[in-house]
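Structures follow.
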Structure I
Amino acid sequence: MAPGGQVNLTGNISDGGFDSPSAITKVGTGILNLTGSNTLFGGVSVTEGTLLVNNASGTGTGFGPVYLYGGTTLGGSGRIGGPVQIYDGAFFKPGNSPGAMRVDQDLTLAGTATMTFEIGGLIATNEFDFVSVGGIANFGGTLELSLVNGYLPTTNATWNLMEFASKTGTYANATNNARVATTDHLGSFRVSYGTTNLTLNAFNYTDTGTDGIYDAWALKYFGVT
């Protein structure tokens, strides 16, 4: 794959099935975009670049495990049939600014992995990223929250970012009811872990100038904070 290029695979990728699986290894700095319904059992390993899963039916990666190694990125708005491991230094950016991703089995985030949610409104999938996990969500690493499309959150709303069968751990920078600043530092959300979901609420705007005007409003209407 050429550096910076993108390959879109729309057909079915299969292997010898459960008795004779074959794995796919993604190399090169470009993007591999899986849009078909795939039936391989060997799994997918991403050692370089970006893997996008954007299938409309079935599973975009088949039924085997998906491994993201350091420096690589997983994204898209499709369904992953096997467990997902985001190793140290790798990035999980669900959605397509924004969108939803389904992981049928377990999701594991290593200690220096990063998971990013984009928030551009109050409607899951259409306006903010959403992830459903059919198995255990094993939290770790860093949670990033990015405001998109010029969105200015209301302070009394709730965003349901994830649903899962069960969970272990927390993000390193977001224990239960801790606050996490947005990537643009215009405000912060409170992060709450439920038995089967992860939510944001109680958005607070930043006022670095202590002039009574929130930075987000000053930036939007005056071009400065």
Structure II
Amino acid sequence: MSWRDELARELAGAVLFEEPLARHTSYRIGGPAEAYVRPRDLEGVRKVLRIAVEAAVPVFVIGEGSNLLVSDRGVRGIVLNLREAAGELRIRGEVVEVGAGLPLQEVVEATARAGLAGLENLAGIPGTVGGAVVMNAGAFGTEFFDLAFDIDVLTAEGEILPVPRSQMDVGYRRGYVPASGVILAARLRLARADRRKLEARIREILERRAAKQPLEYPSCGSVFKRPPGDYAG
């Protein structure tokens, strides 16, 4: 049995073959993925990784498709979307656990509603929590790893491995990329604050972004890193 047949059998209804990635990127360009998989749960992700390892097939994780320039030739292997399998948000006091498949904007809004401060400056950043981990997403003086203290990685063997912030070498637009496996979740430590002030700050930032960015056109947002002590534009 081919790996494609095994995927179709093990993840029935969650696999699209030769799926145009233009449908899944904010640039609205990109050729077909050999297999585009959106598992419904964690066990589905484990199956994808097992099949990929056994068949020596590469796996690429995609979130909201921002900051991605995909060739018209497409992508060989498996493109994995974690929106359903890793899309939960849990709040325990001032600690928030967020799934890698969650859109970052949803997390910003949910934590503000809960009266938890820290993420409001990241309002309007496209992409998912997983993308924020990989690139250490930031804006207006706040970076994701100013708040994140722990990351969960699902290894190729199917185990969940916690990785503390102290073991990561993060910096400006440089986050954490596991050597193998996929990022599942992040835990952040926030602070109590007035909900109305947080929501007002989010509205202010979204208005500022809308005033200077052509949000109505296909785009992946800001793509150039700032040079030290200067601006890219």
Structure III
Amino acid sequence: IQADAQNRYPFAYYSGDRMGYAYATRSMEHEAKEAALRGNNRYFTRTVVPHELIPGHHLQGFFADRHETQRRHFGSSVLVEGWGFYTELLLDEQGYFRTPEERLGHLSWKLVRAARILVSVKYHLGRITQEEMVRFLVDQVGLEEAGAKAEVERYMTYSPLYQASYMIGALAIRDLREECRKAWGDRFTLYEFHRRLLEENSIPIALIRYSLLDLEVPRNAR
């Protein structure tokens, strides 16, 4: 992507009649291009696309723009990224990943989310170096070298523990779903649970729980 286009292409042509095209950076060597394609192959993207679009971030953002909008100022990455990863787990439950290759792609990204907890926490505790993080992601998780370095840059520049929010948030949403299933009885449907969850906007899941289960909100959480 050319320098003058990098500031606008990720956000351009998301909808409407015009279609945007993003081309591989021209200066990349052929070997680097091959590595990038391996790290972003079609089986991986079958997991990534729904995470980013529907039913993932785009759907969550759609609800956040329309319900309890003032709460966006108190947004939680545990809800936002947790929802994105939760939708991947939900799709797996629904049989979305049909072939062994697609299942492997899904499980590979699942492994990345687990690794993010270990590596990012160790980094912010000062117990692992940048090079050790890269080596762990390459040797234990199976990322390409360039992909591992990009991951490490995320850990170093994002807010502390942001990377842990994917797995922690997804499991918290799934646990809340099962609590609601028991509490709501015959009234429970996946549609109703997801609708009510997303209409609470992107506040912490622990606070959403009070609303969905009709619990009294503690004074310090009001």
- FRET efficiency 1/(1 + (r/R0)^6) of positions 160 and 192 (r between Cβ atoms, R0 = 25 Å, to 0.05) was computed and gave 0.10; which structure, I, II, III, did it come from? III
- Item | Structures I, II, III, by relative contact order in percent (Cα under 8 Å, 6 or more apart): label with the highest value | III
- When helix-only ellipticity at 222 nm (-39500 (n - 2.57) for each DSSP H run of 4 or more, over all residues; to 500) is calculated, the result is -7500; to which of the structures I, II, III does this value belong? II
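Laboratory data are not the source of any read-out in this text; all were calculated from the coordinates shown. Computed from a predicted model, the values in this text were never measured in an experiment. Cβ atoms are built from the backbone, for glycine too; each structure is taken alone.
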